[in-house]
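Undergrad: Multiple structures follow.
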Structure 1
Amino acid sequence: MKQKVKVWDLPTRLFHWLLVLSVGFMWYSAQAGGGMLVWHLRCGLLVAGLIVFRLCWGLWGSDTARFSQFVRGPSSIRRYLQGSLTENEQPGHNPLGALMVIALIAAVLLQATTGLFAADENTFTDSGYLNHLVSSDTGSLMRKIHVNFFNLLAALAGLHIVTVLAYKFLKKKI
């Protein structure tokens with residue numbers, strides 16, 4: 001019988017699930033609007049903090065959480081796609097999974113950053129916490145990026161979920 005090996009440590013797992021819950025809540029609160037927007041802003045600070053934590057943990061955390069352990073670069077992705085990497089060479093994320101981790105972190109970082117500077121064009125009471133540091137044009141641009149790029153984040157998250165489920169139920173290394 002094959003022994004299960006935990007690849008991700010507790011801080012990484014907590015980060016992952018707190019981020020999932022936070023992004024889900026932020027989508028809901030943005031759709032609900034009104035009084036929920038203040039909670040959207042507060043949760044945005046939590047997400048920004050989570051991303052800062054993950055970036056630091058990816059540099060200085062436990063061995064399996066460090067980006068250097070699974071982010072290997074374009075040649076690794078090419079070899080993986082050509083089928084020349086074996087399972088034993090890739091505990092945890094395979095090269096495409098590592099690329100998805102980086103893409104998701106970058107997308108959430110973009111959302112958090114633009115949200116901090118975004119202007120609420122209707123009332124300005126629900127503008128990002130750092131909106132006062134930028135011009136109204138920049139705040140409007142940040143809002144447009146924040147709103148429109150959420151679709152990219154949602155698409156990446158959806159692809160991540162589908163891939164994880166395919167791996168789990170098809171029992172294939174993806």
Structure 2
Amino acid sequence: MKPIPRYDFPINIRPYACEVDKQVQPFYEGIIEVTLNFHIAVVFVPELDKTVSCLHQQVPDNIDNVNSEREARLITIATEFYSVTPNILLAGQEEVIPSSYPGTPDGLLFYVSPQEFNVFSQELTGLSQRIGRVYNSCKISDIKEYQLAKFILFRVITSRHFRSFDLQILGR
């Protein structure tokens with residue numbers, strides 16, 4: 001579906017494991033993709049064992065050959081434009097993840113507290129049950145009281161690193 005700029009944009013929620021081959025799906029368990037206005041993915045990635053500084057040095061050369069949860073999480077953060085992960089020491093901060101592909105925009109990683117991430121995970125689980133199938137959606141205004149919606153509206157899309165093209169798609 002081609003996105004039309006919408007201030008009250010739809011969101012879709014799906015397990016990231018739906019995007020990968022069956023044999024590596026278990027490594028992607030717990031990673032959730034939230035798509036804003038059918039175009040902008042914000043991926044929620046469970047905790048890594050440390051910060052992702054020097055991320056590209058930690059990602060395997062062959063990103064299709066995933067051998068662990070940690071690799072799956074690192075690959076997801078390295079290949080998505082917007083990611084969220086818990087980190088007690090870095091909560092409230094964001095990190096620009098340099099692209100390793102020429103001509104591709106850098107990524108942006110938001111750190112939240114483990115407690116915030118747990119709330120988001122619970123809300124995402126409830127929403128995925130409420131919304132239903134993969135291609136169903138709800139509007140951001142329908143969930144404005146959720147911590148997830150507040151985080152997206154007041155932290156993610158207000159980041160100075162959020163791409164201007166993506167802001168236009170969200171009617172901003």
Structure 3
Amino acid sequence: IFSVENNISLVDIFISADEIELLELCKQLKKCLLEIESAWKFPKDFITLCQHNDADLYNVAFDLVCKNPKTVFESEEFLKMEEDHLIRFLKSDDLRLDEFVIWKYLVKWGVKNSSILTNDLAKWESTDFKKLEKTIHNCIPHIRFFQMSLHELRLVKTQYKNILPDLSDEIL
């Protein structure tokens with residue numbers, strides 16, 4: 001029996017019911033998910049919906065993650081997120097994270113998805129920076145560097161000058 005305290009995911013049940021065309025069950029599960037925030041199991045449910053075609057549920061999940069982004073961004077599931085979903089978060093004005101924190105999450109995602117062996121920047125070769133730049137290239141234009149503090153911006157520019165050569169001194 002379902003309870004918000006257990007580990008049963010209504011999204012998983014919804015997807016299974018959808019696959020075998022149990023339309024009434026899908027309708028009831030969707031209604032529950034749309035109305036009851038506590039019915040969601042994050043981060044798993046969001047990542048699952050990224051791979052399923054239900055715009056209503058995806059949009060609700062997206063909005064819930066924007067309100068409490070650490071539920072997804074601090075999880076291992078975040079590192080598996082596809083680029084297009086990550087870009088949607090980067091574009092969102094509703095994501096409740098500071099831009100510097102968003103940058104750090106983007107770098108973490110990029111490192112994981114570019115087969116860089118260490119997180120220690122001091123040990124990186126130029127090829128590691130090239131791998132990271134290639135991986136996060138489409139995401140960089142959506143970072144609002146102008147919203148970072150002067151200290152944060154200088155830190156980013158210093159650490160990642162190899163992949164952000166066009167980050168203007170005018171912003172500083």
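Coordinate-derived values only; no laboratory data. Since the model is a prediction, treat every value here as computed from it, not as a measurement. Cβ atoms are built from the backbone, for glycine too; each structure is taken alone.
Undergrad: One of 1, 2, 3 was used to compute helix-only ellipticity at 222 nm (-39500 (n - 2.57) for each DSSP H run of 4 or more, over all residues; to 500), and the answer was -15500. Which one was it?
TA: 3
Undergrad: Which one of 1, 2, 3 has distance in nm of label points 7 Å out along Cα→Cβ at positions 16 and 152, as calculated from the coordinates, equal to 4.2?
TA: Derived from 3, not from the others.
Undergrad: When Rg and Dmax of the Cα atoms in Å, for residues 96-159 alone is computed for each of 1, 2, 3, which one produces 13.2, 43?
TA: Structure of origin is 1.
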